Structure I
Amino acid sequence: MIEYLILISCVGFLAFLVPGRHRKYAAIIGWIFIVLTLFAELPTYFAENNFMYPIVALLSVPFLFITIKYLLREDMRAISLSRAAAVAFLIYAPFGFDQVPAFAMLGNALIDLVVGQVVWILGLLQYPVTLDAWNIIMHNYFRVEIILGCTGIQSIAILLGVAAAVPTTLRQKILAFLLIAPTIYFLNLLRNVYVIMAYTDQWYPYYPEIAGNGEIGYESFFWAHNVVAEITALFVLIFIAYGLFRLIPSLGQFADEVYRLYYGEIRQAFEKKP
């Protein structure tokens with residue numbers, strides 16, 4: 001079901017890229033179904049004791065209503081934001097939709113590449129692991145499965161989409177790509193290495209009443225993957241965003257305009273309450 005929600009969202013955003021009077025409605029479809037996807041994935045996030053994404057899902061509701069409101073007005077801020085989402089989907093789609101055999105092969109090839117490089121880095125660190133399957137790394141009888149979400153392709157696609165939200169020169173496009181893709185890909189490899197070592201060697205067996213889910217040793221995975229890695233990733237994204245704003249000054253101005261749009265709408269909504 002989730003795959004179909006993502007597919008519909010992708011079709012909506014890609015249709016938005018085609019010139020015509022339909023664009024705002026196509027973008028609305030894209031945003032609606034991406035928010036539905038966030039809510040459809042809540043059971044998975046709760047099972048993993050991951051509370052960051054449920055918070056994102058909750059915040060996406062007012063975001064959706066504000067975005068639809070301004071898309072219907074053909075406001076350039078909402079249009080540019082939708083362009084960013086459309087470009088992100090255009091980059092992610094060839095890897096993410098395993099319903100299409102050719103896309104599935106490309107996604108699996110990326111996963112296989114990441115697995116090989118993670119195992120190589122672990123070898124450099126003299127940390128012995130074995131492959132329990134083509135994408136499952138094992139140590140001390142603990143297993144970590146490398147999926148598409150572990151490759152960094154989503155973050156790369158999102159930030160490249162953000163960079164495409166405003167008009168840029170060829171030089172800015174090239175430099176933005178070099179700032180985003182290699183940086184995220186390499187740091188994501190280190191993230192995978194850290195999570196595997198922390199989980200399989202049980203670095204953080206703390207507070208099972210918060211971090212546990214019934215699986216033996218899951219607490220170490222929770223703290224490493226859902227807390228330390230997520231917080232670190234947030235700081236990395238802030239650092240890259242700052243670099244993008246320096247590289248593309250108009251992108252910083254656009255970000256400020258988007259902030260003012262959504263903050264203003266939310267503030268106005270609260271002020272209307274008795």
Structure II
Amino acid sequence: MTKPVVVAVANRKGGVGKSATAESIALILAELAPTLIIDLDQQGTVSSILCPEHKDENTSASLYKKPAFLSAYPATQRAALDTADRVMIENLHVSTANKELEGIQKMATGISIFGLQKAISAIKDEYKYIVIDCPPNGSDAQSMALMVADYLLVPVTHDMSSMEGADELFTDLNVVIENRDSAPTIGIFLNIVSHQSRSAYAIARTVVEQKYPQYLLDIEVPHQGTAATARSAYFTTAAYAKLSGRKSKPVEALKEIVQKLKITGE
């Protein structure tokens with residue numbers, strides 16, 4: 001197998017639906033081929049939902065060891081909406097994260113941005129796709145992710161600070177690109193769009209169009225809805241859609257993004 005296709009989901013601003021996007025993208029890709037999602041966000045949201053059984057075991061903090069390496073566990077989900085029993089998700093593994101990662105990131109400053117690249121090289125034959133949920137800060141973990149990303153997805157909301165977060169992210173990316181052969185394919189999209197905030201999102205779209213016309217995708221990912229939001233501590237948006245038998249507009253929009261950017265190569 002050739003090098004896995006690596007998709008990083010990032011924004012220097014939190015609360016833009018970054019983790020939910022990474023989870024759903026990973027589930028979409030796992031329907032096609034073996035996929036790994038790497039949780040580099042110290043909040044561990046992805047790990048809590050997709051791999052709670054192993055959240056406190058050997059985590060993505062192993063990227064800060066010498067030599068850097070990745071541990072991965074089978075992803076699981078609720079077997080049904082009304083049970084706590086969990087079943088494995090086919091073709092999806094998780095490199096987990098928890099609060100331990102935050103402490104290590106603070107202490108291990110100046111770590112090589114090539115750590116993740118080396119760790120992925122050691123497991124390149126195991127996965128066709130790798131999705132990275134980046135931390136909402138300019139840490140070494142984010143730099144490691146930007147170093148290996150073939151695709152960079154940047155969700156923004158109507159909150160202007162999310163645009164500032166994207167600006168800061170691209171500043172970081174320009175530094176990292178100096179150590180790369182080429183830049184990743186970039187897609188910025190409006191996320192968590194609701195009818196109530198439509199006018200604010202129109203303003204946000206204008207701002208992004210002016211700053212990054214070459215990156216803005218003409219695809220909006222809508223708010224997932226009250227029922228799915230209420231269960232978001234237990235399900236990804238994509239998993240909830242499958243278990244409930246309901247079509248998910250956010251997941252359909254993310255599938256469009258995958259197709260538009262040709263992440264699967266098709």
When mean count of other Cβ atoms within 10 Å over residues 51-58 is compared over structures I, II, which one is greatest? II
With FRET efficiency 1/(1 + (r/R0)^6) of positions 75 and 163 (r between Cβ atoms, R0 = 35 Å, to 0.05) derived from the coordinates and found to be 0.95, which of I, II does the value describe? I
Which structure, out of I, II, was helix-only ellipticity at 222 nm (-39500 (n - 2.57) for each DSSP H run of 4 or more, over all residues; to 500) derived from, given a value of -11500? II
The value 4.4 for distance in nm of label points 7 Å out along Cα→Cβ at positions 11 and 203 was derived from one model only; which of I, II is it? I
Going by relative contact order in percent (Cα under 8 Å, 6 or more apart), which of structures I, II comes out largest? II
If you work out mean projected area of the Cα convex hull in nm² for I, II, which one comes out largest? I
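Bear in mind these aren't lab numbers, they're just calculated from the coordinates by the rules spelled out. Predicted model only: the values in this text are computed from it and were never measured. Cβ atoms are built from the backbone, for glycine too; each structure is taken alone.
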